[in-house]
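The next part holds the structures, each set out as structure tokens.
Every read-out reported here was derived from the displayed coordinates using simple, explicitly stated rules and does not represent laboratory data. Predicted model only: the values in this text are computed from it and were never measured. Cβ atoms are built from the backbone, for glycine too; each structure is taken alone.
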Structure 1
Amino acid sequence: MKFYGPHTKSRRHMSTVTYRGLVTTNDPEKSLTSGFKRSVGRNNQGRITTRHKGGGNKRLYRDVDFSFNKKDVPAKVLTVEYDPNRSSLISLVSYADGEKRYVLFPKGMNVGDTFVVADKTDIKTGNRMMLRNIPVGTFVYAVELKPQGGAKIARSAGNFVEVIAQDMGYTLLKMPSTEVRKVQDTCFASVGVIAKDEHKLQNYGKAGRSRWKGIRPTVRGTAQNPVDHPYGGGEGRQGRGTRRAKSVYGKPTGKGQKSRRSKKYSNKFIVSRRRVGKK
């Protein structure tokens with residue numbers, strides 16, 4: 001981490017992740033990059049579905065491989081690179097047959113190291129295998145939810161999932177949210193922890209850094225008009241006036257209220273619900 005001196009108001013609390021010693025090149029692989037149009041919180045009809053998104057710096061898209069469908073072919077790490085589209089670092093790897101791909105970069109690997117994707121292989125950082133062949137207590141990342149469905153869980157900086165049990169064709173995983181969940185043991189996962197775990201500790205320090213990242217300002221509900229938010233209106237400062245916290249759409253939110261659908265298809269796979277509040 002790099003911390004700045006209080007030379008200006010915006011520098012006073014600013015901190016950034018130091019990439020020196022981690023990132024090995026600033027030039028991405030041209031064949032694996034492309035331009036793309038960002039959704040900025042809109043759906044296919046142009047309507048805002050996620051608030052507070054828009055603007056930001058132009059980005060080049062890196063085609064990261066989440067399927068890991070090249071099995072039993074060793075891959076060698078060529079570079080470690082910054083990706084503006086995600087919090088984690090990525091690495092360019094070259095398979096033994098000459099194909100190059102981008103993959104998520106785990107903590108503890110270096111340029112020149114190798115890994116392999118197979119049904120069963122050594123328990124080594126970067127290696128990817130079926131959950132049934134991973135010992136209890138191992139940290140994994142880029143976990144599949146369905147067989148051959150591609151990596152869906154634990155893909156951001158510093159994240160990992162812990163294997164805590166094997167039971168009747170299912171593997172019990174402790175998620176980053178503290179939820180315990182069952183996943184079919186034929187799903188694949190990579191051994192290790194995603195690099196750049198300092199990401200969550202950085203302080204933007206000024207509003208401008210949020211705008212660079214495409215994050216627009218958030219206005220407090222109590223400062224809005226009654227037509228715009230359930231907490232809006234009133235002369236001067238007002239309490240929210242409702243018993244339970246709710247969002248701008250009137251749905252329950254925060255303070256440990258359950259917002260998950262009672263009939264969601266995946267409820268049967270949850271062994272223990274996540275803890276709310278401070279972990």
Structure 2
Amino acid sequence: MKLGTMVHLGENVAEKIRDVKKYGLESFQLCCWNMNLMNEEYAKIVLDAVKETGLEISAVWCGWEGEAAWDLVRGPITLGIVPVHFREKRIENLKKGFDFAKMLGVVDVITHMGFIPENQITDEYHGVVATIKELAQYCKSNGQYLLFETGQETPITLKRIIEDVATGNLGINLDPANLLLYGKANPCDAIDIFGDYVRGVHGKDGEYPTDPRYIGVEKRIGDGRANFPVLIKKLKEHGYDGSITIEREIDGDKQIEDILYAKKFLEDIMNG
């Protein structure tokens with residue numbers, strides 16, 4: 001396994017990529033929520049910086065437009081492609097992101113699909129299956145895998161929808177913290193359920209929610225409930241040998257400090 005971190009596409013993206021190299025990391029996931037930046041001009045900037053640094057783009061994380069409430073109240077009606085009133089526009093957004101990833105030569109693309117319904121015999125569930133199938137087939141035409149970012153659904157629901165869509169190019173970006181933050185699963189147990197589908201991993205930690213309306217609190221890696229020694233052991237047992245992408249969703253010097261702490265924390269586990 002190798003270690004990386006997140007880089008957000010913006011005007012200073014080349015500088016951010018150089019910072020990843022400076023931190024002593026080997027890869028990064030490129031994340032973009034601004035559809036206007038997914039173009040040939042920014043693809044060239046990113047590729048030039050990659051050539052300069054020798055880093056690997058492990059995946060492109062594709063955002064989408066419209067309201068996004070990262071909580072347990074409005075989250076189910078605003079996030080991902082599950083809400084019907086946002087679906088058409090977000091399909092368009094994601095396809096643009098997939099094409100941008102193709103410009104970069106990146107095979108794995110990631111997004112949050114939203115709160116996938118647990119009841120598999122409803123029209124809502126079948127509509128989500130059809131939408132994901134459309135997106136996955138578009139990715140397949142680009143030679144890409146479409147990865148679900150974990151968190152807003154239980155592991156067995158995620159495995160079910162992958163099997164129901166059945167395009168052969170679906171995978172999982174395991175975010176251990178998100179499974180905790182949304183109260184959906186212990187991430188180590190989740191690997192027992194869907195481990196064979198994992199194609200990306202976030203190095204991120206957190207706590208279960210205690211307020212029924214809000215998600216739990218993200219923590220510095222090692223300070224939350226994700227048991228990374230067990231998690232890494234289980235990933236290896238399932239044959240995972242890709243990047244662990246360190247993610248810390250705060251800003252400023254503390255974010256950099258925590259990324260560097262996570263690098264040492266994970267290296268000690270992997271080399272132990």
Structure 3
Amino acid sequence: MALKAPPIAAFRLLLEYDGSRFQGWQRQGAKQSREGVRTVAGSLEHALHEAGQHLVYLGGAGRTDAGVHALGQVAHLHLEAKGAPRPGELRRILDTALPQDIAVRDVRTCPPRFHARHDAVDRTYLYQISRRRSAFGKPWIWWVKRNLDLDRLGRAWTAFEGDQDVAAFADLDAEEDGHARLLRCEVTEVGALVLLRVRATHFFRRQVRRMVGASVACALGEEEPRRVLEDLRNPTEAANLFWGAKAAPSSGLFLEAVRYSGDPEPGPTRPTLFIP
């Protein structure tokens with residue numbers, strides 16, 4: 001007879017982290033943990049273990065890649081109910097035990113069936129481009145040294161909006177077809193920063209970085225915005241290789257927010273690092 005699983009206490013976490021020294025969100029197995037590969041999920045698991053908590057399951061809304069940051073990552077956490085802390089106590093435990101590049105913004109209880117990834121309605125990513133060198137901001141921006149034509153940048157970036165086949169602009173698994181619904185693509189200037197924001201129902205691996213790289217290539221006059229439109233209408237393997245080589249660095253990319261049923265629409269784009 002199968003053993004009955006112990007009762008669980010379910011929590012919903014809101015997290016922010018500086019991804020500069022992490023190899024992404026997802027824990028990458030025991031072997032890589034022994035070799036010192038840092039992941040956000042692995043750090044959370046370690047903190048809970050050190051605090052004597054019995055982890056049943058941990059899942060995140062977005063599998064951010066190596067070097068990518070988060071302002072509003074959402075996770076669901078299941079602990080064995082016996083001895084599980086209250087939300088306020090759990091937050092104090094994590095505040096004490098987590099490394100300084102991960103911060104807990106909120107902890108609350110949730111139904112055990114809540115799934116941070118599958119229940120998400122949409123996700124928003126923010127990319128920060130700087131038009132000047134910064135003594136402080138290098139880990140969180142992409143400094144583009146040449147002059148950017150913001151009109152061309154905007155035309156290329158907004159070309160992605162809508163129901164699209166982004167196969168030319170993402171790393172796809174064999175079972176993925178590349179179709180995505182991009183709800184909004186916007187460009188905002190704040191001082192020396194150019195902020196690119198995109199909200200979509202879901203994203204594929206490296207999709208946003210390739211979208212940014214393609215838009216910057218157009219802004220620099222290296223490519224035409226119409227090529228972005230053509231490769232959305234008729235994606236090819238050659239286009240995938242071409243735009244893959246143009247991908248923007250991970251340093252400027254943030255998972256800004258994850259939205260669930262009943263949550264309000266996202267507010268105006270705000271810079272993570274203000275550079276006058």
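Here are the numbers:
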item	result
With semi-axes √(5λ) of the Cα gyration tensor in Å derived as 26, 23, 18, matching label from 1, 2, 3	2
Winner on distance in nm of label points 7 Å out along Cα→Cβ at positions 107 and 131 once structures 1, 2, 3 are ranked, highest first	3
Source structure (of 1, 2, 3) for helix-only ellipticity at 222 nm (-39500 (n - 2.57) for each DSSP H run of 4 or more, over all residues; to 500), computed value -7000	3
